Every structure is written in C-alpha cells, then in structure tokens.
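Each value in this text was obtained by applying a stated rule to the coordinates, not by laboratory testing. Small disclaimer: the values here were computed from a predicted structure and weren't measured. Cβ atoms are built from the backbone, for glycine too; each structure is taken alone.
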Structure 1
Amino acid sequence: MKKYLLSCLLLLGFYAVQAQDRQAILKVMHDQQLAWNRGDVNGFMQGYWKSDSLLFVGKTAPTYGWQTTLEHYKQKYPDKAAMGQLTFTILQVKVLDAGNAFLFGGWRLKRAKDAPGGYYTLWFKKIKGEWKIVCDHTS
C-alpha cells in the first residue's frame, strides 16, 4: 500500500510540474501576442532563444540566429500597420520531458486590407529555467 501511495504522489507531482510548464509556455505565447499587437517586435522576440542556433523555417527557406530572425521580422513588418493585430490559436501543447515541449497552432493577422494566416509548430526548450522557442516552423 505504501508503494502504491508513493507512486500516486510521484505521478501527481509529475502532472503538477507538467501543468506548470504548460502554463509557462502559454504565457510565452500570450506575451508574444501582446508585444506584437502593441507594435513591439523586440518584445515579441523575447520568446525566442537568443542564440545563433535558433532555427526559423518560413515559406522561403530556413534561417539561423536570433538576430537574423529579428531583422527578418523588422523587414517584413516595418510598422504597426504592417503588423496588424495578431491572434494565436493554440491547438496542442505537449510537454515531452522536463526540458522540451512541442506546440502546434495557428496564427492570423487582421490588417486594414487583408487577413493573412497560417500554422506553426514550435519546439520549446527550458533554458536557464525559462521556456524559449528554439525552432519555429511557420507557414
């Protein structure tokens, strides 16, 4: 009976940690959406791993690096009108282990003349206690 209770407590602890990690990842996404919608590309980029190894895969080709990704966003979205209002739809968050998670979702921009959108998959890693996007595939 003691082994059963210990197993249950360990399992509950595991699920509690997973729930906390899931909430932390959702907060990264929420903070990115808020930053985008106030026209703050630098704030939006805080959800990404600040490393030359960050991988971003868009419609044209993969690129590496936090700075390269920042410059791409600033070139493609030079002002608040081009940025529009961003809405994320989170379709799945899967915490794989204590340091890795997968997120799948959709994005939509509402702008004066159009409303582009698509889907994305994100690989999150827990780095120095914080969840950061290390790989972004957006279409």
Structure 2
Amino acid sequence: MKIASGDTGPEFRFGPLTRTDIVRYAGAAQDFNRIHHDEPFAIQSGFPSTFAHGMQSAGVLAAFVTRWFGPNSVRRYRVRFREVVYPGDLLTAEGKVLRVFEEDGEARAEIEIALLRQTGQPAVAGTAEVALPTE
C-alpha cells in the first residue's frame, strides 16, 4: 500500500445507529448510565432522547482507522468529542493523510480523522498515527 500526504481514507459508514447498538455497547463497556437507555430519564435531563456513549463513537472511528491501515497499525489515537450521537444517526468516517515519516525504524503516517453525523457535523474528531504496512 503506497500512502502519500493528501490521500484520503476508504468509504466507511455505520448505522443508522439503533438503541440495541447502544445497549450492546453499554453491556460490553459495563457502563449502564441511565441516560443511554432510559428515554424518560434522558428527556428529563434535557436531551431529546437517549444517546450513544462517547467512547462508542470513538470506537467506530477507530474501526475506520484499523480497516484502512490494519488492526495492529495504530501507534497513537487522539480524539475530541464534539456532538452527541442519537439513535437513528447515520455515521460516516473520513480521514486524510497529513504526513508520512519514519520513526523508530518504521514508516508511519499521521492522519486527521472525523466521524460525521448525517448533519455533516463531527461527532468525534482527532488524529491518529499509524505504522504503514511493509510491501
């Protein structure tokens, strides 16, 4: 795989996100905060609905990175949570190679990444550093 600055990642979509997806994530993460599964509680708390865990969105974005570069490629992963993700949201990941360099004897790339809601706004955005596959 030849990677250069400016390259963009493959198409990656997830969703529409279901309440079942959220509950399954809660079970895997052992995070049963009511705001993620109890609709009346979420509304009483000022939200229009229950919503996904932030780390669930970060995990979807990480899956995009590992599908692009491989499951053992990630050397650094930094994200910021920007928007809440609700049931029914269709998520699209995108990435762009910022630079290709060498560190610790391996070819690496720094990539800018984002997980967008169907509104076009990023739910999660950040950067990752990946080891590039040897040819």
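If you work out mean count of other Cβ atoms within 10 Å over residues 30-37 for 1, 2, which one comes out largest?
Max of mean count of other Cβ atoms within 10 Å over residues 30-37: 1.
With distance in nm of label points 7 Å out along Cα→Cβ at positions 22 and 62 as the yardstick, tell me which of 1, 2 scores highest.
1
If relative contact order in percent (Cα under 8 Å, 6 or more apart) is computed to be 21, which of 1, 2 is the source? Write out the running numbers ahead of the final one.
On the way: 1: 21; 2: 30.
Checking each candidate, the match is 1.
Ranked by FRET efficiency 1/(1 + (r/R0)^6) of positions 78 and 126 (r between Cβ atoms, R0 = 30 Å, to 0.05), which of 1, 2 sits at the highest value?
2
One of 1, 2 was used to compute helix-only ellipticity at 222 nm (-39500 (n - 2.57) for each DSSP H run of 4 or more, over all residues; to 500), and the answer was -7500. Which one was it?
2
Hey, P(r) over Cα pairs in 5 Å bins from 0, in percent, for residues 46-101 alone derived from one of 1, 2 reads 4, 14, 17, 22, 25, 12, 5, 1; which structure?
Going label by label, the one that fits is 1.
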